[in-house]
Structure 1
Amino acid sequence: MTAEKCVLSAVISIRNEEAQLAACLERLSFADEIVVLLDDCSDGSRDIAAQFTDRLIDGNWSVEGDRRNAGIEACRGEWIFEIDADERVPDALAAEIRATIATTTSDWHGIRVDNYIGDHRVRYGWGASYGKNQYPGLFRKGAKVWGRQRVHPALTFTGTEGAPLTHRIDHYVDRNISDMIRRLDSYTTARARDIRENGDGGSYARNLRRIFSRSWKCYVSRKGYREGRYGVLIAIFAGLYPILSYLKATLEEN
């Protein structure tokens, strides 16, 4: 596919994702090109990616936002679909993406998410920096720029927002509760480094209050109660995220 004929680019940025990369990439054949950004990969990810595309970008990025922007910049398509290695595109969503870019006058669209913990679908309760139930994954090139944060980078948009797509992407976010705990540890460690560098972590008292406000928001406002005990887990972890990040930033050195 030449640059002139490339309408839709699918882009994925990864670090050592050999266990699930093929399952993700094999569902992206609906795109005109697939761009894989390999961030300091030391496993077999590059060999796996090469089976699906020759658009491979090697490098080393310490900041998530920089890595994602590099992947977007490498895309040749007018439209970009951004995806992670633990996500899978059902056929219905693939068809809707192609239909949307052929007709829309907007500059970006949200992609709804079905999150899975193991084999259990957990649709409600996500948010508050611990999970996503929707993300701006389909956009015209130049319409979306990631901020320079290590975790949950800020986003800047240009143009107009369209309606979210109807069909959902499948996101295999965690294998089990232990994975949920490990992810919370990883997120808060990265967030703590941002706080130490940028000084935007808020006060001790504010982060204590957020334990309750964020848990309530996930469990009640975002209907986590509909997920039973999984909803309780999400609410607890979302509430702990700010205070753990703050304590790591102020009590640890790196």
Structure 2
Amino acid sequence: MKIDREIEIIRGIPALYFPAGDALCIADLHLGYEEALMEESGIALPSGQLKDVEQKLEAAIASCGCEPAKLIINGDLKHVFSESSRQEWKEVPIFIQFALNYVKEIILVRGNHDTFLGPLRRFGSRIKVVNALSYHDTLFIHGHNRDFARILSESSERTVVIAHEHPIIVLGDSVGARVRLPCFLIGRLGAGARRVIVMPAFSPLAGGTPVNLASKEDFLSPILRSPEVEIDKMEVYTVDEDVGIMAFPELRSWKDVSLSL
């Protein structure tokens, strides 16, 4: 689905495609999450996330109709803050090599989880790590940035793409059935013409902020909590591999219904 002639949401997949720049963008993979969950909470999950994100990346590239020249990862490639875990040392290089079979270059926009990136050294110049990326009139920042006001003031791109929030919507019925769907949020920055796009997590295991149930203070990103963004005016586009893309009106027009869930 085209947001405009320059940006497309890939059908059913939490990814953006930029035809003019020949780039695919994903965010919040959180590789290593299963091991971290076991160590922190004693919850054992099968180690299937890597295969899931590889299959999802293949599907996104197939939907583009070509092999994009660049893959932009808008933060949180890995999960553990304090170090690179054993699972990350194994899975991060596997995923990067898998992606490089399809693209010529990977650009990682550093997220708050992207510390201790030793596993990336072996790939040399084929992967770049940056704090922010300006590309084809679009500014990519992860969204955790507390100095976002400075970053935005020093840039002039028409579109700002962030992640970090893992937005989802919760839908339900009167008998208690509930479904959670990852979603894109699209709105405006301040009173100007700049647009902000919030990406859902590429990880199938990542939780998220239920945007149709949360108050502004519940959001994680300093950008979305700030007066710069009117949350209730943001449009919602859910992505589901079976259903595809579903468009919803501005949050304010159906939030009262959602709060009765």
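Any read-out appearing in this document is the output of simple, stated calculations on the displayed coordinates, not a laboratory observation. Keep in mind the model is a prediction, meaning the values are calculated, not measured. Cβ atoms are built from the backbone, for glycine too; each structure is taken alone.
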- Winner on percent of Cα pairs over 35 Å apart once structures 1, 2 are ranked, highest first: 1
- Can you spot which of 1, 2 the value -11500 was calculated from, given it is helix-only ellipticity at 222 nm (-39500 (n - 2.57) for each DSSP H run of 4 or more, over all residues; to 500)? 1
- Item | Parent structure of the calculated result 1.6, given that distance in nm of label points 7 Å out along Cα→Cβ at positions 5 and 197 is the read-out and 1, 2 the choices | 2
